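Enquirer: Structures given as C-alpha cells follow.
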Structure 1
Amino acid sequence: MRTILSLSRFHWVLLCITLGSHPLQSAAELTPPQDADPHESARLIHAQRARQQYAQHKERYADDTAVWVAPGVIARREPPQVEIWAEATGLTENEPVEFILIAPKSGHDYEAIAVAHALPSDIHEALEFIGLPAGAPFNPVARRFFPRGERVWVSLQWTDADDQEHQWRAEDLIRDGRADAALPPEGFAFVGSQTVTTDDGLQYVADHFEPMSIISIYNEPSTVLDRPQRVDQSAVYGFLHPYPDRQPAAGQWLQMVLEPEFTDGRRRVVPLTLAIQAQVDEYPVHLQLRTNDGEPLHDEPTVSAVLNTLRAHDTPEQTVFLDLEWGPDLPLNELRDLVQVLSTLETQGKLNLEPPTDDQWLFHRAFLPQPEHRDPARRPSQALELRITRTNEDETTALIRHIEDTRERREDPFEPRITEHPLTDPTAIPDVLEEINHRLPVLLVFAPATLTYEAAMEWVNPALPSLPTIYFFLESE
C-alpha cells in the first residue's frame, strides 16, 4: 500500500519542483524532512537529479546532431548507445519479478528491478535516433503471438554506498528457478509499445496505461522492449526472481545502457513475403518469395526453391518474419498443404508467420484446425458449422447448429439436437446469425477440397463480423 504524503512531505515535493529550474551541485544538497518516507525521499532526489542532468545535456549538446536528449535519457549515434537514469526498487530474492524497468508513474514497482526517470515514449524515440526501427509487440488480439524487433543489449551500472562499482547485464539480475540459473543472454527485442486513440488523441500506451512497462521479461503487449521469443506470463510467473547478491539496494541511483546487437548495419529481423498463386504453366502452385522491397529471391516458382531460400536465412543471427499472400483462385487444399509445411518450420523455430496484413487474407491457422474437432462429440464446445456441399454441378450451403443438452459425465453419449438453416445467398447469413444468436465467435467451415479461396470466402465474409475465428475442414470429392 502506498503511503500518502503528509503535509511536510507535500512541502518537500514543492521544494523539489521549485528547485527544478535552479542549479544544484549534487543530490546530497537536498535534505528531506526527518519524517519523510526514505523511499519517497530517494525517488524525489533522483527525479530532481535527472532533471538537472537533462538541463545540462540540453545545453551542452544543443548543436550536436549526433546526440539526442530528453528528461532521464540521452542517446548518442557514435557509438550507438542510449543511457537511461533510473533507481532500484530493492526487490528481495524471494519476490516475483516481471519487469526489468518500468515508467515513473507505474504502480508495478513491487515486481520490477528498477524505475526509470524517463518516459517510455522518450526511450522509444531514443532507440530510433540511434538507428533501430521499432518492430511489433506481442498482441494476441491482432493474432501476433510473438514479439518482433531488433535485439538490444541492456546493462545496469551503479556505485554502491561503499563506493564499489557494479555492472551486470539485465538478464544476469533475474534467476529462473526452474533452471537455477540467470536468464540466457539473448538481449531484448525493441518492439515498441502499442498506440491507442483516446479522447485526448493518439497516446503511447506505455506512457499512460498500466503496467507502463519499458523492459518486460514476459510477452507484454504494451512494453517498449520485450523478451525476444515467446514467453507467456502464466508460464513464468512465480519462477522468476531477483538473482541473489546481484541486486542494487533500494533507492540506488542507476545508469542503464542500451546498445544495439549489431553496429555494422546488419539486421536480425528479415521481413519476407511469400506470394502464392494457382497453377501457372506446368507448376500446380506458383510460389514467389520476395523482400519487402519486392525483390524476388529465387527463380523456380517451386516449394523446394522457397525452402532452400528460407534455409539460407536460417542463421543464429537472423530471424525470418514471413507474410503470406495468396490469389483468389487458389484451391483450398493447395493452400492448406503449403500452410502445413510453413507451420512446421515455425514450430521448429525456423521462421515466424506474420498475421495477415489485409482483410482479404485469413489468419493462416484457419487452415490448421484440430483434426478431432471434425467430430462434434470431441469438441470442447459447439461452434456453428458452415457446410458447403457439391454434388455433380449442384452446390448447397447451410449453417448447422449442434445444441448440446448438458451431460452429467463426459463419457455419456453425445446426443445433440441439430438444427439446419439452408442458405441460398451469402447475404442472408447476417440475418440467420442474428436469429440464431449463437455466442461462441467461431465458425467451422466444411468445404470441398478443390473449392477456390474466393468461392469459399463469398460465404465466409458475411459471417466474419460475428464469427471472427474461422477453421476449415476440407472434404474430399
Structure 2
Amino acid sequence: MNTFNFCESNCRDSLKVAIVGGGVSGLSSAYFLLREAKTRGVRIEPTIFEARSDLGGVVKTVRHGGLVLDMGPECFVSTKPAVGEIARELHFDSRIITQAERRTFIAEASALREVPEGLLSMNPNIPALLMSRLFSSRAKVRLAAEPLIRRGNNSGDESVADFVSRRFGIEFLERLAEPLIGGLYGADPSMLSAKASMPHLVGLEIAHGSVFVGMAKDRCRQLIEHDRQRTLAKSNAGTMSTFDGGMGVLVDELKASLGTRVRIINSQVVFLCRYGGANKWLIGSRDRKKEWFDAIMIALPGPAAAPLLFSVDESLSCALSSIKYSSPAVVSMVFEQAALAEPLKGSGFLVPKSIRRSVRACTFSSNKFRREMTREHVVLRASCNVADAKSSDEEIKLAAVDELRDYLKILEEPIFSIVARHENAIPQFAPGYENLLALIERRKAALPGFALVGNAFGGMGVSDCVMRARLESERLLEQIEF
C-alpha cells in the first residue's frame, strides 16, 4: 500500500471522487457532483476514467453532409424532466425538437399494418381500433373486455408475456407487445419481469383492477387538475424529443460545462480496493497508476463492474454479474428521396418474432424528427440482432438493407451507411429483477463513499440515467464526511 499517496489524499482540503465510466451516466454524475458541491460550499475534484478515447458511451451522433445520424439512443422521453432540466440549466433547451410523426407500424409478411392510434399508450382511439386490420375481430373483443378481467394475485413476479396475455389476450401479445418489447429491449417477453419492465401498467392493475380503467381515471384527473385546453394540447404533442444536432448534443454540452473542472483519464480501471478505516478507495488503471479517492461512482454495465468489486463485496459483485444484457447493432442509412418508390409514412415499424430475421425495428428518422437537411434525403435506422459476433459491418448492413426491401419499396442502394455495435447495452429485467435490484441497493448502501449509476438501475432510458446520476450524486455528497 502506498502510504505516502494515502496521507497526501487524506490531507487535502477537497473531496476526490472517481467516476469509472464516461458515458452519459458518468458525465451527468460529474455535472451533478459539481453542481451539488457548489450549493453546499464544498470543494470537489471529480475524475472520470474512460477506457475509450471518446466520452458519451453509446450516445454518439455522426454527420453525413449535414444529416444527423444517431448511432445509439436517438431520443429521450419528454415527460421525464431530467434531460430537459440540464438543457435549461446549460441554456441549450432551444435546441430541443419534439417528435413530428408518431404513427407506428407492425411488419406483416411484405406489408406494414398501422398500430391503432393511442394503443401504444393504452389510450386507444375506439373507431381506429375497430377499423384496424392489425387485429382479428376476436382480438378486438378480447381487448374491449380487459376491464372485466379479474385482478392478478400479485404474489409473484409475472413475466411480461404472462401479464400481457392475461390482461389483453394472446393475439395482442403476439401482434403488438412482443414486437414492441423485441424492438425496445431486444428480448423475449417471456424472459422479462412485468414489474421491472412495465411498472406503470402493473401499478394500474393493482390500484384499479384494470389497465384501461386506470388510464381513463388518470386522464380524468389530469383534466380536472389542469387547464383542459393545455392538457389536450400536451396529449397531442410528441412524447419523445431529441436535439437539432442529435443526442450527441447532450454529450457535447455536458463536456463543455465540465471544462477543466473534471480530470479525464483515458485508461481502463483494472483494480480497486477500499481502505475501510479511513473510508478511502484505491484505484489502479491499465497504465499502472494508482490513486486514492474519497468516493467512487461506478458507471459501467454490471458484467464490467463485477470483477472490479469482487474483492470489495463478493455478494455485490455476483449480483452485478448476474444482470443480463442484449448487444444490438444499429445500422444507419441515407438514401436519396428518389431511391424509394413511395414516400414513407409514420415513424417506423416493428418486426414480430414470427417473421423476424435480423432487423428488430426500423425508425424512419427523417420522418420522426424533421430537420432542415433531411428534405432531399431519407434517413433510416435499423436495430438488428447480431447472431454471429464475427459478422462484418458490411454483412450486417447488407442483411439490413435486404430485409428492409421486403417492407419498403427501395430501388437503389444507400448513398451512405454506418454500423454501430453496442456490447452489453440494454439490460434484461428478468423475473425476480426487483429482488436482485433490492440486494444490489442494500450492498451499495453498506459501502461508504460508493455509488452505482447506469441504465440497469432505475430505468434504461437516457432520462432515467440522468435522473439516477442526479440522485446518486446528491446521496454521495450527503454521505461523505468532509
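Enquirer: Given 0.15 as the derived value for FRET efficiency 1/(1 + (r/R0)^6) of positions 200 and 400 (r between Cβ atoms, R0 = 35 Å, to 0.05), which of the supplied structures 1, 2 does it correspond to?
Expert: 1
Enquirer: Comparing 1, 2, where is mean count of other Cβ atoms within 10 Å over residues 160-167 highest?
Expert: Once mean count of other Cβ atoms within 10 Å over residues 160-167 is tallied for 1, 2, the winner is 2.
Enquirer: Okay, next question. Please state which of the structures 1, 2 yields 24 when relative contact order in percent (Cα under 8 Å, 6 or more apart) is computed from it.
Expert: This value belongs to structure 2.
Enquirer: Taking Cα Rg over 2.2 N^0.38 Å as the criterion, which structure among 1, 2 has the greatest value?
Expert: Max of Cα Rg over 2.2 N^0.38 Å: 1.
Enquirer: Taking distance in nm of label points 7 Å out along Cα→Cβ at positions 280 and 304 for each of 1, 2, which is largest?
Expert: 2
Enquirer: So if we calculate percent of Cα pairs over 17 Å apart, for residues 96-151 alone for every structure here (1, 2), which label has the highest result?
Expert: Answer by largest value of percent of Cα pairs over 17 Å apart, for residues 96-151 alone: 1.
Enquirer: Still on this structure, I have one more. Out of 1, 2, which one gives -6000 for helix-only ellipticity at 222 nm (-39500 (n - 2.57) for each DSSP H run of 4 or more, over all residues; to 500) as computed from the coordinates?
Expert: The structure behind it is 1.
Enquirer: Work out FRET efficiency 1/(1 + (r/R0)^6) of positions 248 and 288 (r between Cβ atoms, R0 = 35 Å, to 0.05) for each of structures 1, 2, then name the structure with the largest result.
Expert: Greatest value across 1, 2: structure 2.
Enquirer: OK, next. Looking just at FRET efficiency 1/(1 + (r/R0)^6) of positions 184 and 328 (r between Cβ atoms, R0 = 41 Å, to 0.05), which of the labels 1, 2 belongs to the structure with the highest value?
Expert: Once FRET efficiency 1/(1 + (r/R0)^6) of positions 184 and 328 (r between Cβ atoms, R0 = 41 Å, to 0.05) is worked out for each structure, 2 has the highest.
Enquirer: Out of 1, 2, which has the highest value for mean count of other Cβ atoms within 10 Å over residues 208-215?
Expert: If we compare mean count of other Cβ atoms within 10 Å over residues 208-215 over 1, 2, the biggest value is for 1.
Read the figures in this text as sums done on the coordinates, not as results from a lab. Source: prediction; values computed, not measured. Cβ atoms are built from the backbone, for glycine too; each structure is taken alone.
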